Structure 1
Amino acid sequence: MTDSSVRHQVRTLPETPGVYIMRDARGDVIYIGKARRLRDRVRSYFGSSRSLEPKVRALADQVRTIDHIATNTDAEAFHLEATLVKRHQPIYNVRLKDDKHYPYLKVDVQHAWPRVTITRRVEDDGARYFGPYASAGSVRRTLDVVKKLFPWRSCTKEITGTDPRPCLDYYIKRCIAPCTSYCTPEEYAEVISQTVLFLEGRSDEVLTHVLTQMTGASEALEYERAARLRDQANAIRTVTERQQMATTTPLDADVFALARQDDEACVQVFFVRGTVVADTDSFMLDGTQDASDVEVMGAFLAQFYESATYVPRTLLLSNTPADRDDLEQMLRERRNGAVEIAVPIRGERRGLVATAEENARQALVMHHARWIADRGKTDSALGMLQDELDLPTQPQRIECYDISTIQGTNTVASMVVFDHGQPATAQYRRFRIKSVEGQDDFASMREVLQRRFKQIGERRRRQLSGDEPVSEPEEPSPWDVIPDLVVIDGGKGQLGVALDVMRNLGLRDVPVCGLAKREEEIFVADVSDPIVLPRDSEALYLLQRIRDEAHRFAITYHRKLRGKSATQSVLDGIPGIGPKRRRALLRKYGSVRGVRDASVDDIAATVGFTHRLAETVKRSL
């Protein structure tokens, strides 16, 4: 279909709220959006290419068919967009990762003897649903906790009350055995009621109820039942004590925080009920490469609440979402009541959001760690690196170097090692830059590489001259091992420095590449144009992980040195003044200013000082 035909489709769109669906030449859905005025919004994709973002230009080039669904209100369009994105998973939309219908916990309260089960489909069948959870692991952990606390049945048999004896669950206190009529329907309904309250996050109410029942059983001399209720109360306390205190005042809120790294994004969710975080989960997102934080948060919330079974009174966010008004309207309709969306900047609520932000960052780190631990993916990534960088062998040992400094102070460097795609932390090394004054990343990189490879270069020269046998050391240290690939954090300039060092040391055969962070371009020797790997390439992903680890290791060391230098006294630089004499002066005069104002004779009278040393102190200050 021609460009003119696409423009003709745009002209026929109505000027009403609705959702537009863009398809490519094969008919696949590649983008779904919402609009207050469909024609005006869709027309903006096909304006001057110079005024469009790269993502929009790429999308517009692939569009061949545009469908639309008109709605009565903006809120309806907002809701419909989220539903369709979850169904079709278009590649140009921000979307929940691997969404194959997230799992829920289902309590079939319509059944005479309800159970708690896991399901991936929410139906209008009168049952209670709790979720969504990010993964099967998340929902199973919650189910395991609930099963330990509340003795509902897990079997699927028909309950007649005539079974001759109960199963093992009864004897380990995981069921109250309705199958043998060991409990009444009212007692079983009470267990289910407590289970529902706990899943709603109202654990305080559950605990109060259990304690009341325990007291009543004890007063009625039902000591065995009282003991069982006591154990249940202790178990509930143990579970809730592990949960983080959220606020000093009760709160009904969901807390969302966004963390991003490179092309990945993760949202951490805290479900706050009362004064505790009743549950937490984290969701990985796809399609976030060229989207802003505002767009990512807005798209996530729309999709999350499109299928969520409960909408709280308050949403606390790390950043304002796109289309906030439409989102609030959608949530008010789902809740059938008022909903507040807030981005707190101080107080307990801000502290809660900050904790969620840190958890989001940690979830992203764990996601990376799981990826790296996947043997199949790392083997594929190493093979792809060999092909793309034209390496003689698969790069089993990769070393990466990074420089960290602020305005030329406390300049340090890091060396991280990945062996067979896994971090070899025991072989990491840190360097304090010694020969460079001020901020000069090129000179700093030169010093680090010379210190790292000098020993190998000298040994190779001795071998070539015949002064040393051509063999490897019996017990090689990390300094003796020649890497299969050296990665420099930087572009052409940093790569040129590294190649110059290797050439001077006689190590031309050691492969070196530079990874420029801004566009993730890879520079190699003798090739003017950079190598650009696909954004979803496993090889690029591995290089990014190695580069980010080198950056983390360097900046951690830099912060340590900076903090140490910030706490040093000017007395430490005076010849003859060690820790004991410094403490004696500060104890006597209270501060450096007090020492500066004192006379030479007064300083000389201090324990451990001579008149000559006192003169040195005064002269230095």
Structure 2
Amino acid sequence: MESQIKLTPKEKTGMILDQLRGSWGFFVGAILLAYINTICNAVIPQVISVTVDSVLGEKEPELPGFLQTLLPLDALRADPWTALWTAAGAVVLAAAVRGVCIYGMRINLAKGSEGFVKRLRDSLYSHIQRLSFQWHTAHSTGDIIQRCTSDVEVIRTFVCNQLMEVLRTVFLILLYTGIMLSMNWKLALIPLAFIPVTGLASGVFYGRISSRFQVADEAEGELTTCAQENLTGVRVVRAFGRERFEIDRFAQKNNRFSALWVELGKVLSVYWASGVFLVCLQIMAVIAAGAVAAVNGDITLGDFQAFVIYNSAMAWPVRSLGRVLSEMSKAGVSMDRVGYILKAEEETDRAGAETAALGGDIVFDHVTFGYEGQEVLQDVSFTIPWGSTFAVLGGTGSGKSTLVHLLDRLYDLEEGQGTITVGGVDIRDIKREDLRRQIGLVLQEPFLFSQTIRENIAATRRSATEEELRACAQIACVDEAIADLQNGYETVVGERGVTLSGGQKQRVAIARMLLQNAPVMVFDDSLSAVDAETDAKIRAALKERMAQATVILISHRVTTLMQADRILVLDGGQVADMGTHAELISRPGIYKEIYDIQMSSDDRALVEEGGEA
């Protein structure tokens, strides 16, 4: 699936402005303080010029009237030391004001940038929570994490540092250019001639570097995904001795990522080196032309010194402006990658969808469904009577789990693909959140959070009492196992529950679902990791608890399904057979074959002892 889009400049601007809500005041304050700082910095060369030409020299200062009134020119000319101390005091005062402005600017930038990035992260996380299950299955976790961390940080740096630098530099260029033109317009043409040259060089570089940044970002996403998969699947890696293979796989992706950045570094080094050369050439040209003008009397010594300072002070920001513009290419790529998530279509309910209490038969009517053009279910129709126990048996890839995904609306049926109704109401006319709250689901590979066992069980109902929580754990036959742990229910499970066995994870997940107290309970091969005896105990304990609920059992184990009121047999995405256990074993078919294979002497003894639920 395509995982990259190109946002238009308008869309990028809109995205930034939307995330800046609540932080505008800080950024405006930072910009104003940056401008005041630039003005104070422009005062210092003027102090030097006036001191050299009008205090140490005889030139009448060209200053505003109120400053000329305040300036005791005769006294300063009579006492050179006083003149120097006065000039030094003016420079220190300007520097002090600059220091205050820089402090205030940094404080405002810090508050504004953190507010901006917090809003962006919140928007991303909230939006991801509302994206479809299909979208999540089509994108790697590592790539999503990389977009929400590294790319967000790149955008923050651009908006809060680079964009501020652009605004400050543009103001500096306009201010300093105006001052230099007023001092000597002919000499001012030299630095002005270098500005478009630097800008053109930056534009050419911007075009070359943008696509390379995108490739490097995608390589970083692949590297993050590789590390995430390895850490998540650490049990498999250790069990099959894949350490060397995983190290080599990571090294291959890491080498590619490093090579891409080395190539980027080469291009960047050429740009930076050429930029330094242009800056030095500009400074040399101004000094040479200015020296000739000073000798010819076209410019005073003080103005020449001030001019050189202005030129040097402007040359490097202009050069850095080019660097910032080049960095914008990376920010543009990151905006595209983050924008791809923000523009992804969220799960939505039909117009008129309502909150409804589930009740009545569950009917699959001529349901046909597939993934990415590959058909999984073909014209499947059956009815689950309300309050009954309904079982589904079928081989791998027969569509068993797809039935559950459709019922829970993890995927939606399109028009012409059939309907699923509960009590005669199309589930697409029920709000997703309300539907899912009333369907308890336990998967074959349950997910546990890196929290305590208590928090994992209580995830479906935080308000549950201690007695209710323990009762559900006892029904799931996991209470004793938890009690044997050193910290009991306060034991923190590892990431994805790696500190627990497969059977313990499944039983904790069952307890979590039972605490939900949903009217529809789905067990998707959720007892596959427990032995037959424990399986029978759990089903016996569940029998009374599930008396009022509609239960859907999906399993490869016949002993788990045989006591169901109705058993559906799937084969190749189609209904192969359906009936009670007694009906299905009385006639030849898939169910009878599986029954004969699975029913060992131990299983038969367990059934005869009444272990089935």
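Here, each number is a calculation from the coordinates, and none is a lab measurement. Fair warning: this is a prediction, and the values are worked out from it, not measured in the lab. Cβ atoms are built from the backbone, for glycine too; each structure is taken alone.
Table for the structure above
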item	result
log10 I(q)/I(0) by the Debye sum over Cα atoms at q = 0.07, 0.08, 0.13 Å⁻¹ from the coordinates reads -0.66, -0.76, -1.39; which among 1, 2	2
With semi-axes √(5λ) of the Cα gyration tensor in Å, for residues 88-319 alone derived as 50, 23, 15, matching label from 1, 2	2
Entry that produces 2.6 once distance in nm of label points 7 Å out along Cα→Cβ at positions 112 and 264 is calculated, selected from 1, 2	2
Origin of the value 14, where relative contact order in percent (Cα under 8 Å, 6 or more apart) was derived from one of 1, 2	2
At a computed -20500 (helix-only ellipticity at 222 nm (-39500 (n - 2.57) for each DSSP H run of 4 or more, over all residues; to 500)), which of 1, 2	2
